[in-house]
Structure 1
Amino acid sequence: MSPYSGDAYVALDDSDVSRITQAQLPVIFQRQGGDAPEFLPKLGAKLSANAMNVCVAFDGSAGATCSCRIYEGRPSACRQFEAGSHGCREARRRLGISA
């Protein structure tokens, strides 16, 4: 399942917010819940060249040459998603890209 929803891409913890704002990337406070909503910080999203919602730090094209502009300071959630991991291979499969 994709972490994307609305104008934001991936959930951030407090230490992530600090790193992301220092990198001058957008942090979106997205409303979650109903009667007592929470506003969760998330990293912003953008449309890729092929009209896919991707992280604002994503450069390149999925299935081709691509990279993260903030790889060393990437959010905690992204650190759990390593290139070549099961999650990576599953995402590639869903996009129709060979693993």
Structure 2
Amino acid sequence: MAVTRETLLRVAGLAKLTLPADEAERLLSEFSLIVEFVETLPDVPRSQRRTAGGAARTRADDVGETLTSGQALRNAPAQRDGFFVVPAFLPEDA
């Protein structure tokens, strides 16, 4: 996948980052290298793949203390009917 300047700026926008023009050019090159590397990962034979450290470890699913809705929403920038309100981030046609 070729990473375009528009794609980089869209990803930066989703991450709520503001990129100066000179920084965007540098990051475009770095971001492209990362994407190219990730695209090669399916080519690694299964026998040579390892899990990352403790990623495969599980723990008991014990019920502990939980927050009430009011506590969870106390510092929310926006809420409606007991739910968090977040900006839409998927295109309308998705």
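Values quoted throughout were computed directly from the atomic coordinates according to the rules given, and no laboratory measurement underlies them. Note that the structure is a prediction, hence the values are computed from the model and not measured. Cβ atoms are built from the backbone, for glycine too; each structure is taken alone.
Tell me which of 1, 2 gives 45, 42, 28 when you compute Cα extents along the principal axes in Å. So the calculation was done on 2. Given a computed value of 4.4 for distance in nm of label points 7 Å out along Cα→Cβ at positions 50 and 74, which structure among 1, 2 does it belong to? Of the options listed, only 2 reproduces it.
A value of -5500 was derived for helix-only ellipticity at 222 nm (-39500 (n - 2.57) for each DSSP H run of 4 or more, over all residues; to 500); which structure in 1, 2 was it taken from? Computed on structure 1. Taking 24 as the value of relative contact order in percent (Cα under 8 Å, 6 or more apart) derived from one of the structures shown (1, 2), identify that structure. Derived from the structure labelled 1. One of 1, 2 was used to calculate FRET efficiency 1/(1 + (r/R0)^6) of positions 10 and 42 (r between Cβ atoms, R0 = 25 Å, to 0.05), giving 1.00; which? Derived from 1, not from the others.
Can you tell which of 1, 2 yields 3.1 when distance in nm of label points 7 Å out along Cα→Cβ at positions 58 and 82 is derived from it?
Computing distance in nm of label points 7 Å out along Cα→Cβ at positions 58 and 82 on every structure in 1, 2 gives 3.1 only for 2.
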